[in-house]
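K.L.:
Presented below are the structures under discussion, each in the form of C-alpha cells.
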Structure P
Amino acid sequence: MEFLRKYATPLSLVTSLAVSITGLMLLFGVRGQIGEIHEWIGVAFVAAILMHIVRNWKGLGHMFQSTAAKATAGIGAAIAIALIVTAFPAGGQGGHGGQRGGPWIVLNRVADAPISASAPALGLTADEAVTKLRGAGVEVDGPKDSLAHLVRDHGQSLPRLYSVLINR
C-alpha cells in the first residue's frame, strides 16, 4: 500500500498529460511513431489509473454519494460508450486500412471513387490531387486510381491520404 500511496497519483498525472499531448499531436497531424507512443503511454495510463482507484477507493465511494458526481459519471460514461460504439467498423467491415464506421463511412465511400470523381469533393481538380499525392511520395498512376486502391495496393493509410489532399 506504501507503493500506491507514493506513486499512484504522480503516475496518473504524468501519464494523463503524456496521453493528452500525444493525442493532440495526432489530432493536428503529427505522425511518425507518435501513434505507437500514444498507444503505449495509454496502456501505462490505464495501469496508473487502476493503481489510483485502488489507492483512493474509500474517497471515491464517498464522492459518489453525491447526485452531481453520479450524474457527471453517468453522462461521461454515456459519451464514452457512444464514441466507442461509433468507432467500431460499420457492418463488421474494417473499411480501408481498418478504418472505423461512423463518420468514416462517407470518407470510405469517397475513397472508393476514382480520384477524378473524388477530388472536386475535396476542393481540388484531379490533376491537383494527383500532383499533391505524388509530391507526398505516394505512388499514384493517375486520376483513374482511387484512394481505396492506394490504401489497398500501395500500403497507404486513408487518413494520411486525406491529410495530404486537404492540407494546403
Structure Q
Amino acid sequence: METLLLAGIGLILLGGLLIVIEAFVPSGGVIGLAAAACAIAGVVVLYRHDAMWGTTGLLSVVVLGPMMFFWALKMLPSTPIGKRMLGDSGDEIAARRSVEDSVWRETRHALLDMEGTALTDLVPAGVVVIEGARHDAIARGGLIDKGSRVRVTRVDGMEIEVREVG
C-alpha cells in the first residue's frame, strides 16, 4: 500500500513541476492541462490509500496549485519567452526614450551657430536647409527672403531661431 502513497505524492509533485514548466515553455495550455490531470490523479490515488492522505493532498493542490500558478505568471515577464510575448517593460521603454531624447536634444543643439539657406520666405516662420536637412525656423530681427543665407542663433526644444547672414 505504500506504493499508492508514493504514487499519489509523486503525481501531485509532477503536477506542480508542470505548472512551473508551463510558464517557461509556450504550449497553449497543454502542459497546464497535463499538470491539472496529474494533480487530480494524485489526489484520487491518495484517497485510495487513505482518506486523511487524500484530504491532505486535496488541500495541498487547492492551496499550492494557484500559488504556483500565480508565481509562474509573475515570473513570466522576466523569461526570454515572456519578454518576446509581452514586449519591453515600462522601465526599459522609459530608458530607451530617455536616450533617444538626449540624442535628439544634442543633435538639435549642434545646429547652434550653423549656417544654411532659407528654403521659403521667413515671415517670421518658414523652412531653412542646414547641411542638407530641412528645419522649421523662426526669423528674428525682421523678415528673411527665400534663398538668403541664415545663421542659427538660438535652439529651444522644437524652436529654431535664425538671423540673416550678412
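K.L.:
Given that helix-only ellipticity at 222 nm (-39500 (n - 2.57) for each DSSP H run of 4 or more, over all residues; to 500), derived from a single structure, equals -19500, which label among P, Q identifies that structure?
P.N.:
Going through each structure in turn, the value belongs to Q.
K.L.:
log10 I(q)/I(0) by the Debye sum over Cα atoms at q = 0.09, 0.17, 0.20 Å⁻¹ was computed and gave -0.48, -1.08, -1.31; which structure, P, Q, did it come from?
P.N.:
The correct label is P.
K.L.:
Of the structures labelled P, Q, one was used to calculate FRET efficiency 1/(1 + (r/R0)^6) of positions 53 and 157 (r between Cβ atoms, R0 = 35 Å, to 0.05), giving 0.00. Name it. Mind dumping the intermediate values first?
P.N.:
Details: P: 0.50; Q: 0.00.
Value 0.00 for FRET efficiency 1/(1 + (r/R0)^6) of positions 53 and 157 (r between Cβ atoms, R0 = 35 Å, to 0.05) corresponds to Q out of P, Q.
K.L.:
Identify the structure, out of P, Q, from whose coordinates Cα extents along the principal axes in Å, for residues 77-132 alone was calculated to give 45, 20, 15.
P.N.:
P
K.L.:
Also, I was wondering about something else. Compare distance in nm of label points 7 Å out along Cα→Cβ at positions 5 and 125 across structures P, Q and report the one with the greatest value.
P.N.:
Greatest value across P, Q: structure Q.
Bear in mind that the values in this text are calculations on the coordinates, not laboratory data. Given the structure is predicted, the values throughout are model-derived calculations rather than measurements. Cβ atoms are built from the backbone, for glycine too; each structure is taken alone.
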